[in-house]
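Bear in mind these aren't lab numbers, they're just calculated from the coordinates by the rules spelled out. What you are looking at is a predicted structure, and each value in this text was computed from that prediction instead of being measured. Cβ atoms are built from the backbone, for glycine too; each structure is taken alone.
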Structure 1
Amino acid sequence: MQPLSPLDGRYRAAVADLGNYLSEAGLNRARIAVEIEWLIHLANRDLLGTNSPIDLTEAANLRAIVENFGDDDVATLAHTEATTKHDVKAVEYFIRGMLTELGREDLLELTHFACTSEDINNLSYAIIVRDAVNHVWLPRAEKLIEKLRELSKRYADSAMMSRTHGQPATPTTMGKEIAVFIHRLNRQLERIRKQEYLGKFSGATGTFSAHVVAAPSVDWAAESEAFVSSLGLTWNPLTTQIESHDWQAELYAAVGLFNRILHNLCTDIWTYISLAYFKQIPVAGATGSSTMPHKINPIRFENAESNLELSCAILDSLAATLVTSRLQRDLTDSSSQRNIGLGFGHSLLAIDNVTRGLNEIDLSPAVLDADLSDNWEVLGEAIQTVIRAEVAAGRSTISDPYALLKELTRGKRVGHDELVAFVSELEIGQDAKDRLLVLRPHTYVGIAAELGKRAQ
């Protein structure tokens, strides 16, 4: 059978690590872990008066089921589910079988005790999403940031022509412009690092009804909190049958915004390549165009754009769907959550492509220099601002400096000699005049270099 998704085919190598978590196998491994930990919790705290503790060796053997979960176990679960027509029930039967093999038949009825499927599923999804983000997605995103930080510092002093509305504008440095994206992306990463992963464990409608009937003297809310917290999750005390999924919407919004900022970086880098500010480093044996041998196409950034758009579409859909459930439960969330891996997969593929693309470009100083040298009129801003400062200080009586410079520069190409002649005749203080006479587009960058080196 051929893979339907390119993430499982053409691009598998770039996203394979996510499969350890955000796959059906990853979900089932987490389900088994949750069921086993609940079994240990029930038995060792003797919440039902069974007097059937699980010793350290037995606990280690049970946890080894999770650690050693492999293809044979996946097949066993699939075979069982074909009969049960219920994925979580198949997990329960799987664990019962393992308990029998370990000689602990006395624990069989503690398996899945007082649980609704969603008790297991919500915790399992929280675990696999948390681990996928922390162990795979975040490290790749941070590696990308490190590459951008390297470029920002390398090009901190590389003056270039800015473009606002596509037109020549006040110069900047390439390092500073990259630093802007570092700052923007890092803000979202900080949100993602601080993300809470919530879990509920309160039965069929969030009321602990079955628990209370079975053992009225137990503080089940406290036990639920202790159990959920032991999994490294944040306990949600008030839910229906399902955990409300609000944390997922929050996370996907932050990842989606990271995606969109990265998309903006891609379009900017693509444009700088088209302007020849960046040259692409040829890769031995690679083909740019099937008919134009000279071409090196910016495919890394174009591929990333497409995958970032796909990721956002999936994550936006998940966030919108998951926060709504009719009354105490419907199944709109069940099928949706199986696509979490796709949302993160397309984002991860894009991050990989951008990182690779950034390693395959280099700045073209001669092009940057030529562009600056052809646009002396951008110094009009500096000249009119200095005149205004001189008027304010009482060293000039020039009326409407902005209009004066507009008349000189708007829609015109103005060279160095024309600006020198213009400045020389201005009614301003000599110190101000001297500053303007030595100014060049290449040096009119304010503190851009410092800002580029400051990127965090």
Structure 2
Amino acid sequence: MEDLIGRGREAMSLFLRSDQARVDEVVTAIAWSIYQTENATRLAKQAVENTGLGNVRDKVTKNQRKTFGTLRDLLRVRTVGIIADDPQRGIVQYAKPVGVVAAITPSTNPVATPVNKAMMAVKGRNAVVIGPSPAGWPATATTVDLIRKELSRVDAPADLVQVLPAPVSKERTQKLMRAADLVVVTGSQNNVQSAYSSGTPAIGVGAGNVPVIIDSSADLARAAQKICASKTFDNSTSCSSENAIIVLDDVYDAAMEALVQAGGYRTDPSEKSQIEKHLWINGNLNPRLTARDSAVFARAVGLSDAAKEAQFFMVEESHFSADSRFADEKLSLVLTVYRARDLDDAIGIIQGVLGVQGRGHSCGIHTADPEHARRLAEKIDVVRVLVNQAHTFGNGGSFDNGLNFTLSMGCGTWGGNSISENLNYRHFINVTHLSTTVEEDRPSERDLFGSYWAKYGK
């Protein structure tokens, strides 16, 4: 472990002399190593072969889209030298590296997440050591190898990006966390907690379990299409995938029909029981059914022939307590459907669902009424509320919203996290504040206390 960290520090010392243009060139090299179609496809195939999770087509899209969007964001900001100058306050900000970053990545995204974190880390002139899941290690190792070849091609230190050697274990990952200067974790909550207890400054992300409202004013066909596209992308491996929808009573039947037309299958009570019986084993999600193709899932569960032709499966539910399986994150093509009397009832159901899992992460609404979206944002303790969007494509940044591109979404203290925004380049830099004197800004006592005195006296 000391060797990995030492090599990273040596690479950083060489890279530290780089100006912004050179840093951006190296970040672009990292992006290009995965963005080129041949590599994106090769890595997607390997990821599915290694983990059994998701599908190749969507992983190719994810590899390219997330990398492209992240590169766009990174090339628009400064991380070298002066990054902000406020003469009025007399403050000049200088960006500095945080050090060697331990980037812990999940089996669901063994390619895109490592590249995403490597780009952000190197943008801050840091080195990064990727700590992948055991199942994802081969694909991640190939990814890092391609990155290192591209770094060498542009004459940058290859050791700016390294991977924890196999065999990956909990113990070795914890050693990496303790040895690094910063830990950034995407994945299981066990890994997040390990990072927080490692003694190293850490950034973790919370669990997903996204609930979305369809209200009476929504364009039902468009909402259904977006929900279908989001739910089925990469077989629902994303923490941003819709796990529940809450449909207002007066459009319930029409919305369900729109969802069926979009590719959903409406299960009956006996099929619901079959899904529950097979999707959870001894209280845990069945790994043989998570993130599997719809036809594979339908056959394994014993659903009808019609279900085998569907893209996802809708289970109607009325409970959202801790003992209700369908209120939880399912990491599969199963979508829980709740019926709500009105918007207030729908907001209450969201609070209940997030109380089971996912507090702090995200929720959304399909509506034509901006006031409904604002009410939802005011009432629910989440970092992201998406309006008329597909969550899988919007939560982690999109070309038609203002969120930063990322594969790691902070959930605030609600989700046990230190950040309440999308992971971005700012989390990979330290900032030195140069402070000079300015014209004195000292209000009078009356300016500050006057209204208080008037109301309560001195």
A value of 3.4 was derived for distance in nm of label points 7 Å out along Cα→Cβ at positions 304 and 400; which structure in 1, 2 was it taken from?
2
Assign the value 2.6, calculated as distance in nm of label points 7 Å out along Cα→Cβ at positions 152 and 280, to the correct structure from 1, 2.
1
Quick one: distance in nm of label points 7 Å out along Cα→Cβ at positions 64 and 296 came out at 5.4 when computed from one of 1, 2, so which one is it?
1
Which entry (1, 2) yields the derived value 62, 25, 17 for semi-axes √(5λ) of the Cα gyration tensor in Å
1
Output 1.7 (distance in nm of label points 7 Å out along Cα→Cβ at positions 176 and 440, calculated) maps, among 1, 2, to structure 1
Structure responsible for 55, 24, 23, with Cα extents along the principal axes in Å, for residues 16-103 alone calculated and labels 1, 2 on offer:
2
Label whose coordinates, when helix-only ellipticity at 222 nm (-39500 (n - 2.57) for each DSSP H run of 4 or more, over all residues; to 500) is calculated, return -13500 (choices 1, 2)
2
